[in-house]
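Visitor: Listed below are the structures to be examined.
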Structure I
Amino acid sequence: MPKPLLAPGLASLTGIAHGFFTRHGGVSQGLYASLNCGIGSKDDPAAVRENRSRVTAHLGARALMSAHQVHGTTALVVSDAWPAGERPKADAMVTATPGIALGVLTADCAPVLFADVEARVVAAAHAGWRGALSGIVEAAIDTMEALGAERARIVSAVGPCIGPAAYEVGPEFKAEFLDRDGASARFFTAGGTVNGRPRFDLSGYVAHRLRQSGVAVASVPGACTYARYDDFFSYRRSRTRQEPDYGRQISAIVLT
C-alpha cells in the first residue's frame, strides 16, 4: 500500500491528512510501476483507478479530485466531488469541504499543498516553471482567502520535483525569469553539461514565491524526481531514455 512522504509542518496540524505519494504501492506495470495516478497517461485505466482508490483510502477521503492541468494560473473552488470523467482546466484547487481530497499530478513539476486549519480551508497547486512564474501559488492563496483563510495562518509545503542538478535550461529561460522577477537570479547556477547552460532550482523558487506571499513553508525531505528512478516518475528522464510515455505521482490533501 502507499507510503507517502509527509511535510512535518503539515503532519503536525490537526484536522487534515496529506501525502506526497511516490510511485510505490500501486498495481500498474512496466513503465508505470506501480502507483501511477495519471489519468492522462497511456496506462491501463483500470489500474489507474485502483491506484487512485488506494490513495483515497490512505487519506481517509470520500473522493479524490484532480484537474486537467494546463500550466496556468486558474484556482478552482471545489465544493463537492465532480461527476465521473469531469476534469475542469485548472492548476490549483481549494476546498472547505471535509472528505474531498485535492490532488495534483506531477512528473518533475512541483506539487504544493496548503492548509489553514483554523479556517478549515486546504488547497493543492501544480507549479511548473511557467505556472510558478505567472503566479499559481498566489492564485491558490487568494482563493483560500476568499473562503475565509488568512495567509498569516496558512502553512504550505513544496513536494518532490526535478532538482537543479538535472534541470538544465536555456539562456532564454533564465532571461524570461530575470525580466519578470529580478530576485530569481539566485535560483540559477552555471555549469550545465551542455555548453555550461544554467541550472534552475524549481523547488527553491516556488518556496521563495510562497514566502513572498506571507505564508509559512514547511519542509519536505529533498527529492529529485529525475534522479530517483525507483521512487518517482519523471517526464524529463522519460525523454532522455526515449521512453514512449511516463507515469505521474500524486500529492494530495484533505480536511478530515
Structure II
Amino acid sequence: MTGVESPEYVPGHGLLKGRTAVITAAAGAGIGGATARRFLEEGARVLISDAHARRLKEHEAELVRAHPGSVTALPCDVTDESQVRALFDTAVRDHGRLDIVVNNAGLGGTCDLVDMTDEQWSRVLDVTLNGTFRCTRAALRAMRRSGGGVIVNNASVVGWRAQAGQAHYAAAKAGVMALTRCAAVEAAAYGVRVNAVAPSLAMHPHLAKVTTPELLEELTAREAFGRYAEPWEVANAIVFLASGYSSYLTGEVVSVSSQHP
C-alpha cells in the first residue's frame, strides 16, 4: 500500500487561551512533547514534567524560546507519590488554579507472556496505569477545590485489540480506559470532564528504538492511510478534548487511528 502523505501542520486558534495545563512525560519528540507545543500554540500556560530531568530541561529551553513566559518544567516520576503531589502543588501555587491535565506518562516493551517476569509486568503497570491513577487523583483533588477542569488520559488501541508481546501494556491501557470512565462519572458532580485518546501508531524516536523495523512495517500496513500518525495529529485530538469544543464529552475514549481490521 502506498501511504498518504502527512497533512499540513494546523496552526493555533486560541482554543486554550488563558488556561493552565500540566502535561506528564512531555520531554522530547513524542506525543507529550507535541501536546505541549500544541497547547502553547493554542494559548495555554503549560507546566511540563518528565522523569528524565536532562531531556526535560532541554525541551523546556526549546519551548521557552518560542513561548517565553508561558512554560515551566518540573521533573516528576509518576511512580513516586511525593513527586506527583509536588507537581500538582506547584501548578496550583504558581498559577492559582489548574484547568487541564494530560496524563501521557506510560511505559511499554515487548515480551511474550510465557516469558514475562513479575518485574516486567509490574513496572509497566506501575508507570502506565498506577501513574495515571496517581496523577488523576491529584488533579481531581485540585479541580474539585477550584470548581472544574479537564483531564485527558493517553490510552492505546491495544487496550481493545490483541497484539502479541503486549499483554502488560495492553492490560495497563485497558485499565486506563476503565479508570477514565469511572473517574468521569465521579467527577461530573464538580464540573470535571475526564476523557482519553487511544492512538494506534504515532511515530517518534523512542518508538523506533524499541520496535523492530519489521513490526513497524506490519503495523503501518494496517493503517488505512498507509502511514503512521504524526505525534501532533494525536495532540490535536487532545486539544479538542481539552477545549470547549468537547464540552459535552466525558468518560469517552477517542480512537486516534486509521487502522482497519
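Visitor: Assign the value 2.5, calculated as distance in nm of label points 7 Å out along Cα→Cβ at positions 89 and 137, to the correct structure from I, II. Working shown, then result.
Guide: Details: I: 2.5; II: 1.6.
Derived from I, not from the others.
Visitor: Looking just at FRET efficiency 1/(1 + (r/R0)^6) of positions 57 and 169 (r between Cβ atoms, R0 = 35 Å, to 0.05), which of the labels I, II belongs to the structure with the highest value?
Guide: Of structures I, II, the maximum of FRET efficiency 1/(1 + (r/R0)^6) of positions 57 and 169 (r between Cβ atoms, R0 = 35 Å, to 0.05) occurs in II.
Visitor: Just checking, which of I, II has the largest value of relative contact order in percent (Cα under 8 Å, 6 or more apart)? Present the calculation step by step, with values, prior to reporting the outcome.
Guide: Values: I: 26; II: 20.
When relative contact order in percent (Cα under 8 Å, 6 or more apart) is calculated for I, II, structure I comes out on top.
Visitor: Of the structures labelled I, II, which one yields -13500 when helix-only ellipticity at 222 nm (-39500 (n - 2.57) for each DSSP H run of 4 or more, over all residues; to 500) is computed from its coordinates?
Guide: Answer for the origin of the read-out: II.
Visitor: Moving on to the next point. Given a computed value of 26.1 for mean count of other Cβ atoms within 10 Å over residues 33-40, which structure among I, II does it belong to?
Guide: Going through each structure in turn, the value belongs to II.
None of the figures in this text is laboratory data; all of them are computed from the coordinates on show. Note that the structure is a prediction, hence the values are computed from the model and not measured. Cβ atoms are built from the backbone, for glycine too; each structure is taken alone.
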